[in-house]
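In the part that follows, the structures are each spelled out as structure tokens.
Each reported figure results from applying straightforward, stated rules to the coordinates on display, with no laboratory input. This one's a predicted model, so the numbers in the text were calculated from it and none came from an experiment. Cβ atoms are built from the backbone, for glycine too; each structure is taken alone.
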Structure I
């Protein structure tokens, strides 16, 4: 390994210090942040105002409200699509809220990669942090 191929030791130490500080903040604030995230509930309403969906922090359905006016246009497919779209919108908003709660200790992009199970993106962020190559 030539001198130009050696990792920047100072950068790696700085990143290790940053990770240690992040870990310490997680230890100190983790339970409080977890409780806040666990309590997240988001309600979204469809553009026509006939469907309201409330989800929890993971996008799990908590409540579904249908305005009785839905029966004026008996289109089951359109209703199903409206419910699904409104639930997706609520789930995305809940995920965003959870990321905002944890942002003081975990960068949003990194947290999102973990939530979405994107191992490649999470690893790329780790490698970028230490200034290395994959």
Structure II
């Protein structure tokens, strides 16, 4: 059974509670509450120079991307339409559902936190854009 293909309109920006005091702030992330899934995996990407990463889609895995530092321009693609999101505050994250192609363009000081609803599985990745378009039925 094939996974439902998600469209670009299913992308969601999520704002997390931010508690700001004079010398610091606290942002709260809670799985199943303001994160719409139970977190199975998380990792951090730290850029030490302007760089680009991503260039893949997942067949079944959802991802939530949060810029902890710097900024990251996320370009998402459903095979028919592209949309860009600028992440630059730790109180905002981009929920990318399965079957959406994503590319990330990092500032020199970016730190991106990625939370997923699945464990790592290489077979879940579509790393070739033409294979992605074939999977989506575009070509």
Structure III
């Protein structure tokens, strides 16, 4: 069975975003490298050398959140869109609220945390870095 790890792309904000995500989820980066660490990075501007080539933050024993910054001089263009959400399955209502409040700080709330007609406690938002999240707690009564 394959394991799925969300991979995010940023336009120069990967480090800021992942420091924020680390403050919410805890833990430490298992990998962090800058574009300047790559072969032939001497062709990049100083600003691009400082961009994140790859960062990995374990969320739990099964999931690693990963990302990189795009490199404009290589023709990379980031288009923030609504084609992806990261869905977090919380362990409790309290955990759901903690994740929702921490990650949505400075972002745009799409749907506040609330009990839904299908029986779950759910909310969604776009964080201040343009990443869309869903937080869900499945009530088992």
- Note on the structure: One of I, II, III was used to calculate log10 I(q)/I(0) by the Debye sum over Cα atoms at q = 0.10, 0.14 Å⁻¹, yielding -0.51, -0.76; that structure is I
- Assuming 21 is relative contact order in percent (Cα under 8 Å, 6 or more apart) as calculated from a single structure, say which of I, II, III it is. III
- Can you tell which of I, II, III yields 15.2, 47 when Rg and Dmax of the Cα atoms in Å, for residues 53-116 alone is derived from it? III
- Message: Of the structures labelled I, II, III, one was used to calculate distance in nm of label points 7 Å out along Cα→Cβ at positions 13 and 85, giving 2.0. Name it.
- Response: III
- Task: Kindly point out which one of I, II, III the value -5500 was derived from, the read-out being helix-only ellipticity at 222 nm (-39500 (n - 2.57) for each DSSP H run of 4 or more, over all residues; to 500).
- Result: III
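Using FRET efficiency 1/(1 + (r/R0)^6) of positions 21 and 77 (r between Cβ atoms, R0 = 35 Å, to 0.05) for the comparison, can you identify which of I, II, III gives the largest number?
When FRET efficiency 1/(1 + (r/R0)^6) of positions 21 and 77 (r between Cβ atoms, R0 = 35 Å, to 0.05) is calculated for I, II, III, structure III comes out on top.
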